[in-house]
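> Structures incoming, each one as structure tokens.
None of the figures in this text is laboratory data; all of them are computed from the coordinates on show. In this text the structure is predicted, and so the values were computed from the model without any measurement. Cβ atoms are built from the backbone, for glycine too; each structure is taken alone.
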Structure I
Amino acid sequence: MITTLSNKKKNRLPGILEHASGDKRFKILEAHIKKHQFKQDALIEVLHKAQELFGYLEDDLLLFVAYRLKLPASRVYGVATFYHFFTLKPKGKHTCVVCMGTACYVRGGDKVLAAVEQRAGIKAGETTPDGNLSLLTARCIGACGIAPAVVYDGTVTPRQTPETASNM
């Protein structure tokens, strides 16, 4: 039989639940979980809602979801880290997503990424210390005809070069 939470995590749970009782976002999340009838199969939908409400999935939030859905914390963490959509760290005010799909890569996507990393002083997957920019990569954004493509705050920009990308 799989235990739902380890003893170390159980010790943190009362504090998490106490904190959750005063936070409106947890109440909204709880209603969303209830809407799905506390079904374990709703884990991805619940994590989407949690990230929408909190901006990212911190450890305590994952433990809360595990407790409410009666799932092992390892399964919740495994799902949150498997899917690229979920993030465990706060995102920056602005986002820059460099496509690394085959067409973009062949046309210089790796050089575009290197230029942005150098300009921002961070690596892909990181956020600047001031919280202004998160630099991400994507396997493919489906814009192969305009490769290499970069997405700035949700806006796709075509045919980027290291120079144009680092000036954004």
Structure II
Amino acid sequence: MRAYVGGLALLAFAVLLQSAVVSQWRFLHGTVDLPLLVWAAWVTRERRTAPAWFWALVVGAVWGFYSALPWGAGLLVYGGVGLVAQALQRRIWQPPFLLLFILVFVGSLWSQGLTYLLVRFGMQAPIPFREALVQVILPTVLLNLLAALPVYAVVSEWADWVLPADEVGG
């Protein structure tokens, strides 16, 4: 039970911090996706209480409330990444950093690519793919990969503080 409450509090705080502070830190037009990083660090660190897709749907639902995209887009973006994480957790379990970087890389590409498709075709915005790739998608992937280890360190400390030793999976 403590893992669920701790995870929900951590993910809600990440979404609030993303919407208020982190979204202002830019490289070209890319930004750090803090909810994705916190989710990847949490499912890499804590594996026993809930599967990765559960936490992905929680982040997607919360993300849907503050995003300008349609509400179901968050569930689609993070749900897809959650399924990838579920498949990878069965195959790659040591070292956790490898899983973390794979989840961040695949999650960043998936979320930015799907967001581009939703904006381009769903909202009829005439954004050329090359411009979106160079100005938004690749800078976001780079920023996410650079921020992955510091976020993992903070999430690990949170997990050690919130969860008893027998509930921590990492």
Structure III
Amino acid sequence: MTSALKYVMAQYKNYLKDQENRNKDIYDPLNGFFCSPQEDFFKWNFTLIGMLNTPFEGSVLYGQIIFPPTFPVDPPKIKFNNIYHPNVGPDGFLCMSTLHDQRSDNFYDKADEKWNPANTIESIIISMMLILQEPNNESPANIDAAKDFRENKLNYFRKFRRLLNQ
């Protein structure tokens, strides 16, 4: 068994342990997040129930967390099924600083915002939930969604919900 696989399995075990405690705290932000590995333990399916008091309340988002064989040195990727969001590209992959490799050089990310092998599944999920609620319009992966979000939020949320219901 590779060290990356052992690490991913340990992350899942910690997630499950924390999930038991989370169910006791209705205010825990991770209460509406559920994940489980596929046959390939490097790929996890997830379900995210829209957070209370957000425009996504009541929505159900689905996707995958895909861990590279070099995890935790390299970051996982998060892919959504059917989402219209400024920071999710047309291919469904979430674009956020926390998931950018330290070795990648781009004009926007600061080094301390990029991937750190000390990140946990919980920290990744919380970052994902935050960017879903507060998109980063300065560095969008979906230009049309960013424009709608900036110029016509009502239209943006209509498109968001329509795509979810497909």
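> Using distance in nm of label points 7 Å out along Cα→Cβ at positions 34 and 146 as the calculated read-out, with 4.4 as its value, let me know the right label among I, II, III.
This value belongs to structure I.
> Check the numbers for mean projected area of the Cα convex hull in nm² across I, II, III and tell me which is largest.
The structure with the largest value is I.
> A follow-up question, please. Starting from the value -10500: which structure in I, II, III was helix-only ellipticity at 222 nm (-39500 (n - 2.57) for each DSSP H run of 4 or more, over all residues; to 500) calculated from?
Among I, II, III, the structure yielding -10500 for helix-only ellipticity at 222 nm (-39500 (n - 2.57) for each DSSP H run of 4 or more, over all residues; to 500) is III.
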